[in-house]
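Please find the structures below.
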Structure I
Amino acid sequence: MIKAITFDLWNTLICVKDYTSLRIEHLVELLDKQNASPDEKVIRQVYFSIQGLWRPDSAGQYRFISVKERVEMILKKLGIEIKQGPKLAIVRDFEEVILKDPPSLLNGVKFTLESLYQKYPLGLVSDSGFAPGRILRKILQSLGVLKFFDCTVFSDEVGYNKPNSLMFNQALKLLKVQPKETIHVGDLLETDIAGAKLAGMLSIWIDQRKKRSNHKSFYP
């Protein structure tokens, strides 16, 4: 008997948007103020070079790499040293740029959540990327759907990304349900479906790639 449902966030509930250009544009501006302004093309190359951080580490885990760590990696690769204050300003900008152009809900999501909320406890299990849980909760609040979730679990707060089962176990603990009593809904086989299986949960795969064959998975 199903007693609870958890959802992925990006491309399951809200649309995927790429904030790369905005972050790079702001990074160039902030570095200019520090009299350190490498070519934007070089910054873009370095930015994309750290995308592999979402792969498992040597221990086979998917440890979450904080935005501060990523910014420090970018600056190191660029050969730039700046003071802590400006560095933290870059971190905040990377985290909060999503608020300047928030994503929207996918069609039918609000109606679906509202209907399910009346029957089941609902949870959210989402990787954070450059946008931490505190920012994503603000977006969900502004979209009018945060109220439907009994728990929200984000990788920056757990310390690991999906498919690490700790993400799903945290939601199960907060919802006070057993894995076999819970369905996880998500769009990525390698993170959502694989992670739910590792945690012993049931799952539903939303195959968005059928709609967009050239789809790429971005983290905000």
Structure II
Amino acid sequence: MYPVIAIDGPAASGKSTVAKEIAAQLGYTYVNTGVMYRAVTWWMLEKGVNILEPAAVEAAIKQAKTECWVKDGETFFRIDGVDPLPHVRDGRVNDAVSKVASVPLVRQILVAAQQALAAQAPLVMEGRDIGTVVFPKSPCKLFIDADPAVREARRNKQGEADVIAKRDKEDRARAASPLARAEDSFLIDSSYLGVAEVVAQAIEQVNRVGMKPVK
């Protein structure tokens, strides 16, 4: 298994931007697990699955063929052979993803796919449950947070209509793999820091635990 840097945090905390930069600096492969849940959500909506019914979501995901792999430093995800990436930021996906992601079987299937990626390349993986569920034994766990008002403003600037308080409540309250900070994670508050400052703190922690860049 290759090393994994586990990055968690709530919506719009800046973890995606930071994770990409850390991966670039270290030569690791960046993995956004949230995109996988969005991809499955889009597929469910396209199939007309009633996402308000967990049993219907479970029945549908059992029939889906999900594939995830690393190639040339990039992560690829397909569902029934289709690339869902162009659709994962659709407004309807934003509205529905928390419901689909809360279904235990969906998380079970995608967590297994995420764990399998560590056999292919060193990873910087970000999401909601990486340090607590997906890679709880990672020696480098980061939790990136920010003030809710700051995160709301970031989402609005991105042209997305997430209601941060609602997303936080859904992410933290779900029974399956809720958003939570691992006890041994390193906390970074990105509220009033620039990207370079957050990345610098993260790289300092990476060095502290002895993780090395790819040569």
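A value of -13500 for helix-only ellipticity at 222 nm (-39500 (n - 2.57) for each DSSP H run of 4 or more, over all residues; to 500), calculated from one of I, II, originates in structure II.
Of the structures labelled I, II, which one yields 22.5 when mean count of other Cβ atoms within 10 Å over residues 31-38 is computed from its coordinates? Source structure for this number: II. Consider the structures I, II: one of them gives 19, 18, 8 for semi-axes √(5λ) of the Cα gyration tensor in Å, for residues 111-182 alone as calculated from the coordinates. Say which. Of the options listed, only I reproduces it.
When distance in nm of label points 7 Å out along Cα→Cβ at positions 167 and 191 is calculated for each of the structures I, II, the largest result comes from II. Among candidates I, II, the computation of relative contact order in percent (Cα under 8 Å, 6 or more apart) that gave 35 used structure II. In this comparison of I, II, the computed figure 1.00 for FRET efficiency 1/(1 + (r/R0)^6) of positions 103 and 135 (r between Cβ atoms, R0 = 25 Å, to 0.05) is attributed to I.
Rule-based calculations on the coordinates, nothing more; no lab input. Since this is a predicted model, take the numbers as computed values, not measurements. Cβ atoms are built from the backbone, for glycine too; each structure is taken alone.
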